[in-house]
Structure I
């Protein structure tokens, strides 16, 4: 606890000689050692506590400025050590300012009344007219927001969650704003009812009102040129700059919002990137990306999305207002000038091309293309499984996680194939085979959920889904048996037994976190009965599910292997296991070869059209290879070939161990 004393008469005289004023010098506290030489043209009002001024700041270009107070009015403020505040046009009122802060050329900084700093502000996500409001708070996660927004069929749950956030808000509300250590605020207009975490930088900003900037030393927040933010929470590592405007928004960890992007009533979770366009009432799960002018995301739920230029949706059919919503499940893409008329639901890892007006629901047909032809939506099931772009996306997301904080608010599972997507594929196979039975296997076009499926596309989808399911189940089986020496088949059976009871049923994607429905139901029941009383307990549950993912995944895969292959894993023979391993090898290699051929298209003659503009066909190819290189040297092509080699060797190694087991009696 810092010790303070009152000003001495000679110190007051020095301050007065340096054009400082105060109505009551007795309300100013100072540390035992303080140098009055660094306080000029300062007006003090209310209770003031000063720190020592020992530090010298070195600015870009080499200019040095000593800490101190110059041309500023302070009212009811506490300052840490080594603070520089100068050229505040109006005043700073009701703020606790930390050590080593640099505040210069600010219009006004004030905390009025009892402020909550953006906490408990209701965000009308998905439905602009209300009904799915999510109250923000400092450490809101995508998974918790998912429950509040979408589980309105459980009103007691929603009431309990809202009460928890309200209790947190009441706890942190204060009549004093705070500015953490090492904060830099320069050339900024109005800062009203904003608390700022450590090492944040706010420069050339227009207006910040009722918000929290939850910066940390390891993940500082940057707020830059001409930003306007009102009723907001910025998580650690966020970057908001270049005239971005956000109103009633939660911005997750390591999000980048720049280049005139505007958003209101939206939740933007970790690693989202938004530039140029607009967002309105969206739930942007992790890695949602929209970077083009004229792109609008509205009233939708997204995650791992890549929105093409001119992407648009409508939540409004000119009847009862903007009441419609849509869901685009994880990993999807919209091409340039694509359009979706809500309500609609797009399956995971799908590609949307063209304009779609017919309210399709393809949630049970993942990895598909939705293509417009003559105002009709055509569905190509499963075709994205062989797309090189899909695999590249899955590989790049973990590499593009920019979070550097010690605590990750959002628990993100990056797996392309998981119980969540594989259960969808199993449903898709049932859907597609049922269509064949109803309409006949020779039918040219099938109709499903306001889409059309060509006969060849349906048959191709069945083949791709079967390969992907075989690949996933084999992945899980081989991973389970990896690195173990077995002396008898009974040891194999013991290893195959699941570690966890839950996980065998349906799985959900809670905006990045993949988990079993069974586990989630237990949490929701505990919240409703009062056995869980704080958001932190809920986040600990999410973290536990994240940590236990592979154990829970095996419980699901174990049951599915038995059902899919009609075998018992507690009576399986070595030869049957070898057969499953060979099926896995065939599926993995077949899918990899499709990816390899898809990548080869990027090196076709068509791709060379704009190369070698002034030369012959030979120069065209040389120019192309000078820029892009040859196909065989392409990193992705090499990685696919290496993947085939590695997976074949992995399967052969397991087969070798299984062949050494004693023969069945």
Structure II
């Protein structure tokens, strides 16, 4: 049965259709906004793989090149290669609000695939895919505590816009994605231009209000055509086992949950766990997994009670206190910019490399190709958490953390026309115990300043947490790993002293209130300013000069009509300059010439050669030229590369000249003076007027 439901958002029709295509999936939906169309399917197996005690959920978002009328640029001309950055980030964006809404004991392989079938290059597909994923799950037989919806919020000229077009996003100072269900906000992802905390709150709740019709639409479709949800084993709790674990484990774990050092706490935790297992082995033989789960839950309960009832944190800090911070810059001698940022047991070494325009990253997508001059990569080696694992390429987590850090720093970078360098920042996480992405933001800013990149202001980031039992609520500043794991919210906020540049929030509980969000943002600002003060002690502003090892980039502006002259036939002239000088030279159609080299003398030599070629003749100036052509009425003399003028036969000598070849022949060098440059650029030269002039006056 084909069903179609639609609403209006931002003056455009948003529709969801089910029952026409992909009918063998457990649930499928086609979401359309403008001429952007996304198909989303949801499938879950009816068998549990042996040994699985978690939800094996995968979410895949794919932008098919045909959707934008393009053919893939790779060798095989196929779409199904490694996902691009946008596809990976969107997959994470959809996954994060969906995952907590599956039953705790649902261990069936589940897959959500979102495929962009068409794009009008104005209406983005990511939030449509989120809506389609929820709809497909809602109408399927897969247990799911939805519906959810997502909306992008922009602000242009002080007015909030739901799902702004790409052109509207260019004018917007906020790019915010909010995901909600009926109970409240589930996820927030934002980039912004120094937006205040109060304005960000307004944007979040504007988004929540805007998506209510999307929730209504899904509930209506579910009521009409939704399949009955499949029955799953409810799972029984062994209360006797839990009681025994609590009796034996509480005194053993008391020391664990109050040990500040992460590695020591983990070791004490392993020892306590082993003792509990040994004490229960006779009675609960072959129930190791159940005992482990009970110990985990007991530790979670004790940590949360300690925070809520005793007002204590694992490491003894106050709720608003940031861990000790150390900032060091310039620690690596040959790297263009370097910083070591340490906050508690989290440490990031962040390196900046400056390159030329040719080092920009080419980004291919269904919306067209564009070039990125600022790149940020985040690496999380296994030793950072005391593990030994095979090194591999970046996963979704690494890509997501890198994108968040990049989004945080972009607003303070200089414009491309003011700073011609390409910039690559790499964050190497050396230790991790809570929010290495925020350490990457802080270290990244310090590293950029050390490299001499003229950032507008320093940026810092802090991770906030939340613990709530329904009546009591505690907001934690600068959370460690266990507070994130056992808490109810992970809320990362970055910005300057004046406003927010990026925000990411995942909420594990229902119905977070506006007051709690306001408190979290205000507390985050206090923490951010404290961190900025600590960063300021290491370096307070960008260095006046870039590193001596960075390429030197200079620009020369020439007239557009001179571009052809500089390039020469088949690129001959510009190649000669490059080969002779050793510099790298790029020129655009508007006449901007970029010269780059690691050596100032090489760069200066290339600029001199360029100026010689594109210079213009000046009246009454002397030039040592070369005869390039003999005519009956005179000789054409090239006074500098690509520019020649006519010496009329009457201007060859003081006496009368019968034949031009009596005085000059092709290839001769001759001193000439410019008599006139007419409106058409034609140059009249004189050898006669230059006779007797000193060579010291030659231009």
Structure III
């Protein structure tokens, strides 16, 4: 063990090194044994705590980069984040974490290397930035004699992450691992945050709107909003007043992202809330400060804010579906929600899927959108837009559709009735109130529902397509076979055929993932296609891009066998050719099928029939490679007949598959139309034979 001052060293365990290098834990032990000596040995441990060795993070970075090992190109960038909480300085982990976030904030505001400042000078700068000790001074002071060391580490973190705000977010991403329970238990998924933030950005009123989150320690929505807005745009925020550790962390996080925070009203966000400028409320339940709220407390807080909302005020609220849209059994909660419906502020209510709150994956969430009351229509004629996305994943396309529906919901009553909703539908508020406030009976919408005439036209079109597809599945298969005694010849392997020049192995193209796109002009065949995870042709690359960027790029020839070995084992035949094979997939190309008797489809089916070979215990590679594959051959005189028979069967399979797909679409469309009352099936007219 190397003797050093571990109190000033950033330490990593072997498990940490494996996680950062993106390798299995035993691999690091192998590195330590294999490179025990030589010109560049594996670093010696700095300390050993029981049986756990800890290594100098800087030495590990230098060694991994010099050896070129691991699977993480961002190893040096990530290691500072990973090592931050493994420091053996003796400082309390909470104090250490708060000090790091505070100094990252200072670095962001000053734009200087903190390690170059004398500790006293650094403290003076902190006092000027936070004279009232609202979010920085106490955390920096608590570092005491370790201030210089932590400041140098913060410089390293910011440099590794490129900017202080990215380093700050990297630390926030560790909330689950570090046990910041209040933050971890209230963290929403990226899809939920994006949905709510995009709604807030779209509905905000005015050129410079104010975004408000009454919670003092909830910043995920506001940071997501900051990431959605252009870099040059100003962001003015208002959050609740509090001096808890969570609230101070929230203020540091917002300061790092250069958000202008203005103090809340002296009256707070209760019954006497008064805002004299346009404001967009972004609210999340539960938040760290509302984690123990009941449905009644949540609805009461929303009601207080809704009652103070003026013409330029709007709100996007995400919270548990049990309180926002599901049936309520508590009379007080039902009374509050009914009052919100009567007020006219609630413009849209959308049930969201489960899994948006990872700490409680079985909890369904909902989105409420509030706005000013539309006084141009009587209260009995007001509408609310409802939708149920309980079985829909929040993809970008779904979020875009929800955003369009919500934007329409904020319009006038006439605009709501005229809008073609994708996921939602408009209902009279008076009808909902007559149903005892139940918002749960929302139709589950999985697709855009056209009008009845369009559904009927779709049915007729699909009936015609089914007739066309059925005509392709011809009866009377003309296939004759003749029994022959096997001639007893040994079947040659792919390796032997390659050595004899009857087979040729061609490597796949190493393509940049950014160049591959759905529906590209040139089909791409890779691991996903060969293993059957996606259809050939679903991915492609632009022909000009491939020609210009990949000067030595290769296309397939008709009849090429594309194959993969290992865990992604498989083989298929590219009958058309002119495709691009993506490495690690490769090509087996038959030199002359007619003369050699090697038929591509026959060979591919023989390869697939073997199945992937299991890797023996302790082995690095599998027990069988492509050179051991047995490749059948037929007599040259039989090649034409066998090839024609296989091609005919292939065409019939394609026609049958097309027919099944068309019948499935026809069944779904008919069932959807009948279920929604847009269609009915009528009896076929009787044919009467004319007399005379």
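To test your reading of the models, identify which of I, II, III gives 33.7, 126 for Rg and Dmax of the Cα atoms in Å when calculated. So the calculation was done on II. Work out which structure the value 3.9 belongs to, where distance in nm of label points 7 Å out along Cα→Cβ at positions 266 and 458 was derived from one of I, II, III. Value 3.9 for distance in nm of label points 7 Å out along Cα→Cβ at positions 266 and 458 corresponds to I out of I, II, III.
Of structures I, II, III, which gives 1.57 when Cα Rg over 2.2 N^0.38 Å, for residues 58-137 alone is computed from the coordinates? So the calculation was done on I.
Coordinate-derived values only; no laboratory data. Since the model is a prediction, treat every value here as computed from it, not as a measurement. Cβ atoms are built from the backbone, for glycine too; each structure is taken alone.
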